1. Name the one structure among I, II that relative contact order in percent (Cα under 8 Å, 6 or more apart) of 15 was derived from.
2. To which of I, II does the computed value 0.35 (FRET efficiency 1/(1 + (r/R0)^6) of positions 62 and 158 (r between Cβ atoms, R0 = 30 Å, to 0.05)) belong?
3. Suppose you compute semi-axes √(5λ) of the Cα gyration tensor in Å for every structure in I, II: which one lands on 36, 20, 16?
4. Looking at structures I, II, which one was FRET efficiency 1/(1 + (r/R0)^6) of positions 78 and 126 (r between Cβ atoms, R0 = 30 Å, to 0.05) calculated from, given that it came out as 0.60?
5. Of the structures labelled I, II, one was used to calculate helix-only ellipticity at 222 nm (-39500 (n - 2.57) for each DSSP H run of 4 or more, over all residues; to 500), giving -11500. Name it.
6. For structures I, II, which has the highest computed value of mean count of other Cβ atoms within 10 Å over residues 30-37?
7. Looking at structures I, II, which one was distance in nm of label points 7 Å out along Cα→Cβ at positions 14 and 46 calculated from, given that it came out as 2.5?
8. Suppose mean count of other Cβ atoms within 10 Å over residues 86-93 works out to 17.6; of I, II, which structure was it derived from?
Structure I
Amino acid sequence: MYEVELKLRAGHETVRERLSTLGAENAGAVTQVDTYYDAPHRDFAETDEALRIRREETADGSTTRVTYKGPLVETASKSRREVETGVGDADDFDSILNALGFSPAAVVEKERDRYRLGDYTVTLDTVTDLGQFVEIERHAPEADLETTRRGAADRLRDLGLDPDEQIRTSYLGLLLDSQ
């Protein structure tokens, strides 16, 4: 499965109003702390891959997931292969990664307010040290990447945003570039 994502810098007030007008369903707020890792056998920055442990807090409790993100598969969006699974104990999994030679590279912290707009998830992100962003995403099989990306661009236009202003750099990349 592939994640098709369009992201851009945008204030949240106007987007929230448009989401309400369009009848989007609020899917809740979440705090995420993502720890990204460097691999001992290849340079993820060079291969455009990522490995992270995500600690997530919601009103219903906390969860931890580990995610591998493959390189971007097209130039028009942030579409990439994504494999994710739950982890029972983040500290234990961190210890496993360290024992295998992986090392923490950076931490990205964000507050997210999620909405469902049709088949897409729209997320209003406030990222520590970076500011406010809007993301729209949906998972799709490889054969549907182009159609899914065009649909995401259409939903951004519905929100009064210009998909041509998208940022293809990850929050991790933006954070590292700002230091």
Structure II
Amino acid sequence: MIAVINNEGTPAQVLAACRAGKFVLVVSEVILEEVDRVLQYSKVARFHQWSEERRRTFVEDLAHMAKRTPGTRQVLAEEEGRIIGALRLCQEQGTLVLRGMRVQKEWQRQGVGTRLLQVANERIGQRTCYCLPHPYLEGLYGRIGFEQVKPASVPRFLRLRQVEYRERGVETLLILMKKASKPTRKR
């Protein structure tokens, strides 16, 4: 963000060198989202004074010049400084995947999983997202818009992951679910 606020400092020079092809910028989707979010802070926006379109163009330009890496965003539930639940949102092969939700046994059935999914849903936003939960969790994931789908309708790497889990002896066959993207309304 400093490169945006002060276009003569070291961060601005690094950005210029990247644009000139002197090195490769490596970012994840999570980092790009964070850049966009921080550019919208009133204290930062006061310095750059960009329109929403200019801000989006800046982030898109970063995305186009950069090499993308998978990013992981963790959602945590804590009680008195102790983690009682967690899940991950991962960008894998260009696909958003909700992975590994866990809630400590003594905190299960107390709304922790529901709250984790609500926060994850906010971060998913309008994008398409997939997950492979246990069948008994279908209703829980369904509360935020996930629906069970046929294996043929998901990216190949997720079908292979489901088969791999089955071969490793996961106690129940995991189901494939998808939360479809929602088109944004033009005003």
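1. Values: I: 33; II: 15.
Considering all the candidates, the number was obtained from II.
2. Working: I: 0.35; II: 0.60.
It was calculated from structure I.
3. Values: I: 27, 19, 15; II: 36, 20, 16.
Label of the originating structure: II.
4. Working: I: 0.95; II: 0.60.
Answer by label: II.
5. Values: I: -7500; II: -11500.
So the calculation was done on II.
6. Working: I: 18.8; II: 16.0.
When mean count of other Cβ atoms within 10 Å over residues 30-37 is computed for each of I, II, structure I gives the biggest number.
7. Values: I: 4.3; II: 2.5.
Traced to structure II.
8. Numbers: I: 12.5; II: 17.6.
Traced to structure II.
Where a number appears in this text, it was derived from the coordinates with a stated rule and is not lab data. Here the structure is a predicted model, which is why all the values come from computation and not from measurement. Cβ atoms are built from the backbone, for glycine too; each structure is taken alone.
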